[in-house]
Structure 1
Amino acid sequence: MPGRSEAVPPWFYEQSSVIPWRRHHGRIEVLLITSAKSRRWIFPKGVIDPGYSARAAARKEAAEEAGISGVLSEEPIGEYTYEKWKGRCRVRMFTMEVTAISETWEEMHLRRRRWATLDEAHGLLDRKELRRMLRRFELRK
């Protein structure tokens, strides 16, 4: 693709993400994490490494970035694109009903995590693409 950074491998532009959720006191909550650098509230997301499916990469990112595991949707609920590394990244978004939360995890010193109601999450997420994916999730729950 023209304009992409020569230093970034082409497969870096294919990514996957997960909306982690649970039922708590009769309502749905989602787990947000902070980005490593800007500290904005986001969902776990990362590059689909060679040899991984989008689904397997989403599961891996959830464990590394948020210390969670659970039941992952079979298919993505949608996808979005964003600009990075002088190119356009495509992100496939899955959902995960969280069944286990680790007290310690790989990126715990880089990120915070927080459970939020759907209304709270809409207010905390500043990327319109993430709010759009959250709305898709809401329509299915």
Structure 2
Amino acid sequence: MIAAGLHNISLTKYLIQQATQSHEERMNALREFMPEAKNEDWELLVAGQRVQVIRADEEEGGVLEFGTEIIAAHDSSLVALLGASPGASTSVSIAFDILSKCFESNMKSRAWKKKLSHMIPTYGKSLEKNAALVAKTRKHSAKYLKLK
């Protein structure tokens, strides 16, 4: 851990600074994006802890790895997610990667594709090339999330 920290001094310094910020310092950072933010309207809630993978390295001692990594047993009987916890932007993609590693033949079956399409109507479809599907998906999501 010490070797990884020494090889990533700028990141180590940044993480320490982030962890030790006062409420006022956090509010000043928030005001860069939301100038009208008031101190009394905000409170700090701990949502989790940032995790990084430190991989052993013969030359460096320890090397800091970023992101997430999916490790699977050769027979796919066990899969683990290592590294930083995935956020909303990556968790679905990671879940599909895990399903693909553990249930490769099932993921190709008609029954699984049908069930996945029922659960996720956009499964296997390109939102990038289909504006009507994007609009339909947003309308559906807004209804269930009670968004305007």
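Bear in mind that the values in this text are calculations on the coordinates, not laboratory data. Just so you know, these numbers come straight off a predicted model, no measurement behind them. Cβ atoms are built from the backbone, for glycine too; each structure is taken alone.
So here's what we get for this one:
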{"quantity": "Structure with the greatest value (metric mean projected area of the Cα convex hull in nm², set 1, 2)", "calculated": "2"}
{"quantity": "log10 I(q)/I(0) by the Debye sum over Cα atoms at q = 0.18, 0.19 Å⁻¹, for residues 24-71 alone derived as -0.63, -0.69 - corresponding label from 1, 2", "calculated": "1"}
{"quantity": "Ranking 1, 2 by distance in nm of label points 7 Å out along Cα→Cβ at positions 32 and 64, the structure that comes out highest", "calculated": "1"}
{"quantity": "Read-out log10 I(q)/I(0) by the Debye sum over Cα atoms at q = 0.14, 0.18, 0.25 Å⁻¹, for residues 56-127 alone, computed value -0.56, -0.93, -1.32, structure in 1, 2", "calculated": "1"}
{"quantity": "When distance in nm of label points 7 Å out along Cα→Cβ at positions 80 and 104 is computed for each of 1, 2, the largest belongs to", "calculated": "1"}
{"quantity": "Parent structure of the calculated result -14000, given that helix-only ellipticity at 222 nm (-39500 (n - 2.57) for each DSSP H run of 4 or more, over all residues; to 500) is the read-out and 1, 2 the choices", "calculated": "2"}
{"quantity": "Source structure (of 1, 2) for relative contact order in percent (Cα under 8 Å, 6 or more apart), computed value 15", "calculated": "2"}
{"quantity": "Source structure (of 1, 2) for FRET efficiency 1/(1 + (r/R0)^6) of positions 16 and 40 (r between Cβ atoms, R0 = 30 Å, to 0.05), computed value 0.95", "calculated": "1"}
